[in-house]
Structure I
Amino acid sequence: MLKKFLGEVVVLVAGKPAEAVADILDAKKHVNEFIIAKKLGITINQTRNILYRLSNQGLVSSIRKKDKKKGWYTYFWKLEVAKALRFLKEALDKRIDQINHQIKSREIKQFYVCELCKIELNEENALLHDFTCNECGSILSLKDNAKVLKELKKSLAKMERERNLVEEEIRKEVEKLEKKRARELKKEEKEKAKKKAEAAAKRKEARKKAAKTAKKKPAKSVKKKAVKKAPSKKTKRESFRKLISKKLKKK
C-alpha cells in the first residue's frame, strides 16, 4: 500500500513516466543518480529533471560525493516518505473539498445539457441562451442530478477511505522516525558519557603522575646568607686609636 501511495505522489508531481522512481528510491539510504537513470532507462539529464521536481516539493533529499579520479560530483538521492505522504494527504484533502462543493451545488441547483454536444450549463447560463445550445441550436434538456450525485458520493467515499489509509501510513512513518531519533539521541548521550569518563580518567591519571613526581624529588635546602654586621661606634674608635699609635711609633 505504501509503494502505491508513493507512486501516486511521484505521478502528481513529475507525471506518469516518472512513477517507477518510487520503486527505485530507498527511504533508508541514498541511491546513486546514475543507477536511477539506468533502471529507468532514460538519460541522466531526464532523471535529474524528475528528481529536481520532486526535490522542489521536499519529497526527496540528496547528498553529493566527489569522484577523486574524475573530479566531478555525483548526487545520491533518498525518498522522504513522511513528507511524500503528507503531500498526498493535502492533495486528497483538496480533492475531497472539491467533490463536497460539487455535491452541494448539485443538490441545490439545476443543470441543463445538450444531448448532441454534451455541453452542460447551469440554470443561469441556460436562461441567458434561452435554453438552446450555443453550438448546434438544440433545445437543452434538464439534467438528472441523481446519477451525477451518486457518482460524486461514490468518488467521495473512495477518496475518504484512501485519505484514512494515508493518515495511518503517516502515523506509522512518524513512529519510525521518532524511534530512530530516540536511538540517535541515546547513542549521542552514550558517546558524551564515554568521552566525559575518558576525560575524567585522564585527569585522575595526570594527578597521580604529578603526585609521584613530587614524592621522588628531594626538598631543596635553602642556605641562609650570612649577614655582615655593621661595626659599632666603639669598635671604630678603637681602630682609629690603634692606627694613630702605629704612626707615632714609626716616627
Structure II
Amino acid sequence: MIGIVLNTDRRFRCLGHDLEQMGMHVSEKLDPSQADFVIFGLKGPDRLGKVQLENHDLLSFDESFFQALPQHCLVLSYVHNAYLEMMAARYGFVYLAFEDDERLAKINADLTAEACISELIARRPYALSGSRISILGYGRIGKALAAMLQGFHVDGTIVLRNRAYDLAIQALGYRVCRFQDEAYLDADIIINTVPATVLYEAQLERLDKQTMLIELASFPYGFDSAKAMSLGLEVALLPALPAKYAYASSAAAMAQAFYRQLEKRM
C-alpha cells in the first residue's frame, strides 16, 4: 500500500514510520490518484482545505486533490473533520476519524492521564499524596485519572452529572459531587475534562489563590482561562497531551487502529 501521512505533530511523524515498518510506503507528497490512504493529522484541513504541519509549513488541498483520489482510498484525521466529510460525500472515497476507535480512545485517555500526573508532579511544590483533587467529568479521561491517582492516596472528588457512576466512584475511594454543589471548589487542584463551560466567573472568584486549575478538555474548554489568570490563579492549559508525552506510544496505537480498519475492508 502507498499513502500520505501529514506530520501535524510528533505522533504522526512516528505513525508514518510505524506504517513503513508494517510494509507500507509513506510520503507527505504523492499523486493523489495513486494513494491507497491519506492521513491528515490531528484536525485535518480547514474550510479552505489548508493544513498546518508541525514545522509550520502550510499545505493546501483543493477539490481537485479529492476528486483524484481512488474510491477505495481510506482518508483519516484524528478528530472529526466537516470538510473531509463533505469531500467524501462528494467524491466517494472512505472517510473515518481515529477518535471513533474505542480501543485507541482508551489508550489515549490513559496516556493523557499519565501525562497530566507527570505535569502535576513537575509543576507543584507539594506532594500529590494527601492533596485535595477535584476531577470535573467522568468520561474516558476522568476515569483514567481517577484510577491512576488512587496510588497517590489523594483526597479526591469526582464531579459529574450522571448518577449511574456514583457507586463505582465511591468504591474507588472518591467522593461524588454535582456541579451545582460547590464543595468541590475547596481543592488544591481542579482538573477539568469536560469540553463545555462548567466553571463560571463566580466560581472562579471563590477559589483559593493557591488552587491550581488544569484544563485537559478541548474547545470550548471548561472555564475562562484568561479570567482565571487575571484572578491570580495558577492555570495550566494541557490539551492534546499525547502529542507531547509518550507520542510514540500514541502513534503505535494509531497504527494498530489503522490496521484494524484495513482488516475490515479485506
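Please treat every number below as a calculation from the coordinates, not as lab data. The structure presented is a predicted model; accordingly, all values stated were derived computationally and were not measured. Cβ atoms are built from the backbone, for glycine too; each structure is taken alone.
With mean count of other Cβ atoms within 10 Å over residues 62-69 computed per structure, which member of I, II shows the largest figure?
Result for mean count of other Cβ atoms within 10 Å over residues 62-69 over I, II: largest is II.
If FRET efficiency 1/(1 + (r/R0)^6) of positions 158 and 238 (r between Cβ atoms, R0 = 30 Å, to 0.05) computes to 0.95, which of I, II did it come from? This value belongs to structure II. Determine which structure produced the value 13 for relative contact order in percent (Cα under 8 Å, 6 or more apart), calculated from the coordinates; the candidates are I, II. Comparing all candidates, it corresponds to I. Computed over structures I, II, FRET efficiency 1/(1 + (r/R0)^6) of positions 78 and 134 (r between Cβ atoms, R0 = 35 Å, to 0.05) reaches its largest value in II.
For which of the structures I, II does the calculation of log10 I(q)/I(0) by the Debye sum over Cα atoms at q = 0.08 Å⁻¹ return -0.39?
The value was obtained from structure II.
I have -11000 for helix-only ellipticity at 222 nm (-39500 (n - 2.57) for each DSSP H run of 4 or more, over all residues; to 500), calculated from one of the structures I, II. Which structure is it? Working through the options, I get structure II.
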